[in-house]
Structure P
Amino acid sequence: MKRTILQMVAQAAQKYKDVPYTCEKQDQGWKCLSFAEADAMSDQVASGLLGLGFQPQDKIGILSEGRIAWVMAEIGLLKARCVSVPLSIKQMPEEILFRLQHSDSKALCISYNTFDKVAGIYAALSKGGFRFFYFDDDRAALDEKARKMGVKLGPELVLFADLVRQGQSALESNTPHLRRNKEEAEEDDTVIISYTSGTSGNPKGVMLTHLNYYANSRSSLDSFGLPEGLRTLIILPIDHSFGHTVGTYIALLRGFSIYFVDSRGSSLNALKNIPINLKEVSPDFLLTVPALTANLMKKIQDGIEAKGGVAKALFDKGLAAGIALFGDGSRPPSALAKARYLPVYKLADAVVFKKVREIFGSRIQFCVSGGALLDVSQQKFFNAIGVPVYQGYGLSEATPVISTNTAARHKFGSSGPVLQGVECRIVKPDGELARPGEQGEIIIRGENVMKGYYKNPKATQETLRGGWLYTGDMGYLDPEGFLYVQGRAKALLISDDGEKYSPEAIEEAIANQGELIAQVMVYNDHRKFTSALVTLDMEKVRQHQRKAGTKDAKALLEQVKASFYAFQDKPDYKGKFPAKWVPVAFRVLAEPFTEQNMMINSTLKMVRYKIQEAYQHVLDDIYVSNQDRVFNDANLEAIQKLMK
């Protein structure tokens, strides 16, 4: 039997026939397609594409919020032996155009919410038979929006519902073709071109195969050992490689039900609807990224702070007891620890933590975090309140999961053991293999490793060497086989003596422990000391101003400095960072890093080269200025501007 996505879909349709597979919120409530219904509908999509003349290996982009049509479009186009090009709804029009043109896409699936992204590039795309498939049924609303934006829609735009109907009408005659497609599909066929987010340069199109998805889905499930029939709410973008693999394909292997957060009206509505949808769906587990859990942790802490009194005292004592009790999660608590901490922890759990967990619904078991470094303080916090967040590690080139912590085996601060079926080595700069605890570049080998970069043989040769994927990430394996990821090799700090260090753990520590700090980019490019660029959490700043009555910029800057270095007083960070890499100077910026200014990407990671390009003059000034490294005119001016 060939190990393909098509085989996974067919088996799921038989094994989990009537189980809900993919669900979305509609005016009448939640609408779900069962696995059997999804198999049938994706056949109709494939039949419709064949009727329009699409050929094997034709590329089709998908630009939409997560929804039933997204999944049906991708599985349907795979059944037609086309290639899916998932696109982020957070990308700028020029980024979308680059990906569509670079991938040679012949069509694009869009929604009402994402039409704004393509309006400006519509004319450039709608040539040479290019088609648009429109997911929403209300064509009149789209026509009105297009008219206001000066876009003329023609026959190149097809309602997705019409594509499905046309496919259904021709299904009988196209069934032999679809059956032949399934038989002829090879494990090594490219099925997805997933563009990297481009945090250190131009994005590359990662070619992923049937076998890549099959292998990574199997290995991930084997590591977690999850039972059948769980449900999850997809709050990550469905194009994100982590949400894509788990939300679309792992579900096929265990009969998971995937619910998409309600984005009707606008993509911004998704953020507002997450708390509502969590209670409606009551997921068993969630996929997240560190920026989201950091935000949630702060909201929980703010809520407890607002309650004050007994609730806050019990929460704080229970949290401290839980952190002391569970440690890094790798060893059971001692009898002495149980006697000392268990009574207060159980009391806090019954009275306070239980209510906090209701945020996630009534069934939550755990969360899995990927996409960036998850600070250890977050891991200990969520574990103590009874919703552990297990850090994993992966990248698009590995489809994407490489390692993960699980309920059965975890160690906070690590990215967990490497998946079964994946080989992992650490290579030192001299090419020698590192021993346990020694740092180097993470390289992997396995059936989850990409085929290569689309139309980029040079980058492929640099990344795939001798059957190994050179990840570009630095890290080490401890003696127990837990992988510790320290950050991108290209993002390393380099001191004036040539020594190198990854900044991500320091950045996470400052941002997570600094009450007034929102974002931090640590910098050292062959300099005598390390510096940083900082943005502030303005909601917290305003709260502090009201509470402390601070009106003076210098007094507020004092508090910002205290927040910046607050991590140094926390036990988790004692002696963790060598002094030469802790910033001794920083500059406060008046504007945050956002997707709009292209300084964070769709997974909320900083695009370092963009930030450095924009603020190189500020960084340079840090090293030539004769003023105080914190209390200088530039910082005071930025603070005064923010206070206004």
Structure Q
Amino acid sequence: MALNLTQKIIQKHLVEGSTNPKSPLSLRIDQTLTQDATGTMAYLQFEAMGLPRVRNELAVSYVDHNTLQSGFENADDHRFLQSMAARYGIHFSRPGNGICHQVHLERFGIPGKTLLGSDSHTPTAGGIGMLAIGAGGLDVALAMAGRPFHLNMPAVVNVRLTGKLNRFVSAKDIILEILRRLTVKGGVGKILEYSGEGVKSLDVPERATITNMGAELGATSSLFPSDAKTLQFLKAQGRPEAYQPLSADPGAAYDEILEVHLADIEPLIAKPHMPDQVVPVRDLNGTPVHQVALGSCTNSSFRDLSMIARMMRGRHVHPNVSAALAPGSRQVVRTLMERGEWDAIIRSGIRILENVCGPCIGMGFSPPSHAVSLRTFNRNFEGRSGTRSAGVYLCSPETAVAAALTGSVTDPRDLGLKAVPPGIPKLFPLDDSMIIPPLDSGESVEVIRGPNIKPLPVRGPLPERIEGQVLIKVGDNITTDHIMPAGSKILPLRSNIPAISEFVFEAVDPTFAQRARAAGGGFIVGGSNYGQGSSREHAALAPMALGVKAVLAKSFARIHLANLINFGILPLVFQEESGYDHICTGDVLEMKAGNLVQKPLVILNKTQGIEIPVSHSLSERDIAIIHAGGSLSYAKSQI
């Protein structure tokens, strides 16, 4: 039987289940990654399992999110993460070494392997031929414990790329075109597998830009074949032994096919406040721009920064624009320095930030009030930049530089420049001195805990009957940024659940946490695609700490659904559209929860005297986890 590439990798890692559409399956995970905003909690969860050492092939702890040390909290967390890595056999990438997805692609990615990361943009590694999936920290902790990762077999969409990109059109424009067609809900329950002659024209970093923003489609993962371009990249990284050719069999079947002709794509831009609000750059030509932010895990590779340098050489940032760059890694910066291109960036007037996520997660370089900010990032949710009134637009490095030079939105093809995109160097400057390898034995290592690290809250078993108020009712496409904001004020509290819980739904209703505590918990009601965006499990963990018992929604985003289950919050779906309309904030709901297998399930709205039919997509294992009070309680009984 001819297999597509996704099926091939899954079958080699299958622990249980099958690749039949929507079938439950469990996968062996080869590699894991965490970052510091999610890692502190993930390692507390791993520690709670009582194992002496991680059990997967490779685990890497990156520090790239919470690097703004305006108090002791982040610095303490970094010491905790480093000591945990030494104790349990984990590689530790020190602050300033680079963004997790860029560094993992450079130094650890292996075609054909599976990667689970506590960051929604983990599928970036699909650019090197890995089946890489973003998940909540608890799922990653379980994978480090040697437990398989559970999911339903996604539909596999074959994205066939034909032709070649025109000048000043880049990989970012490809994924923006796909977002324009499919929307932020178009990839839910799917893996996008790229093929076609057009693939051969894209280097690994360009492919990684596309797989990175597959997360904005809601896709489980995105995947490119491993071919001559992959070998070229691995040779340049001094790791040719990691290469193996991988592609779909001739005649392999797919659930859907999407044709994209590269020559037809023009420079594109996503308008506020959603990544799928995509229009041609020419439609916005002349719009004044106040800020340009370059870099992030989407567009911070050597290819992207070299292109920025070539376009900026001998030119200067417009007087009305503030521009800044967050490089993807030290390796990228050193490569630019050795090739004489770093100087062009410095001379241009672009501000240089750390080799970290930075502005992408609201950690510095916030725009002015009511500003237009063009960013080469992956998300432009309202308020995510740190300035609620700003309009954030997503675009390619080429389009961002055009705005930095002219002071307004400008099609980069209109600049009259002749900059040629760089290729992959024969050999990158290799220096892993900022990656601390694990010790042979960590038994004698003392784990260092600062006062901001609080005990992990655990929910008790699900009671036979749940009852409570509707604490909040929200609409469609609510993101994890709405539920649990990021930014420099809140991110340092990731290891302190009582403190961070005070900010749940702060951007939607600042009284939510106070009301939830006063009511002893209750219910949340949402629209479609509830919980899209980041993998941050705190968007489930903090509501659980406030006593939230269940979330009723029209539909859920994949990672958030898994996180709700992991923390014992019951995720329910309205069987009828009208069910959403028959609930108001403040209504008292009641449900018999002792037998979740029985159907139909009914929620009683006691305030309005209405019965509302609901359903769920829980597997037998999910139901067992919910009844146990969450995955940690369930896993401890299994390990």
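Bear in mind these aren't lab numbers, they're just calculated from the coordinates by the rules spelled out. Here the structure is a predicted model, which is why all the values come from computation and not from measurement. Cβ atoms are built from the backbone, for glycine too; each structure is taken alone.
Comparing P, Q, where is mean projected area of the Cα convex hull in nm² highest? Don't jump to the answer; show the numbers that get you there.
Details: P: 30.2; Q: 26.2.
When mean projected area of the Cα convex hull in nm² is calculated for P, Q, structure P comes out on top.
Have a look at P, Q and say which one yields 31, 25, 14 for Cα extents along the principal axes in Å, for residues 51-106 alone, as calculated. Walk me through the numbers on the way to the answer.
Working: P: 31, 25, 14; Q: 35, 27, 11.
Going label by label, the one that fits is P.
Looking just at distance in nm of label points 7 Å out along Cα→Cβ at positions 443 and 603, which of the labels P, Q belongs to the structure with the highest value? Provide the component values of the computation, followed by the final result.
On the way: P: 2.2; Q: 5.2.
When distance in nm of label points 7 Å out along Cα→Cβ at positions 443 and 603 is computed for each of P, Q, structure Q gives the biggest number.
For the read-out Rg/Rh (Cα atoms, Kirkwood Rh), for residues 115-330 alone, a value of 0.97 was computed from one structure; give its label from P, Q.
On the way: P: 1.04; Q: 0.97.
Attributed to the structure labelled Q.
Given a computed value of -7500 for helix-only ellipticity at 222 nm (-39500 (n - 2.57) for each DSSP H run of 4 or more, over all residues; to 500), which structure among P, Q does it belong to?
Q
Give the label, chosen from P, Q, of the structure having the highest value of distance in nm of label points 7 Å out along Cα→Cβ at positions 35 and 139.
Details: P: 3.6; Q: 1.7.
The structure with the largest value is P.
Among the shown structures P, Q, from which was the value 12.9 of mean count of other Cβ atoms within 10 Å over residues 123-130 calculated?
On the way: P: 12.9; Q: 30.9.
Answer for the origin of the read-out: P.
Compare relative contact order in percent (Cα under 8 Å, 6 or more apart) across structures P, Q and report the one with the greatest value. Mind showing how you got there, number by number?
On the way: P: 11; Q: 15.
Largest value of relative contact order in percent (Cα under 8 Å, 6 or more apart): Q.
Identify the structure, out of P, Q, from whose coordinates FRET efficiency 1/(1 + (r/R0)^6) of positions 83 and 147 (r between Cβ atoms, R0 = 25 Å, to 0.05) was calculated to give 0.60.
On the way: P: 0.15; Q: 0.60.
The read-out was computed on structure Q.
When you work out Cα Rg over 2.2 N^0.38 Å, for residues 347-482 alone for each of the structures P, Q, which one comes out largest?
Working: P: 1.26; Q: 1.64.
Largest value of Cα Rg over 2.2 N^0.38 Å, for residues 347-482 alone: Q.
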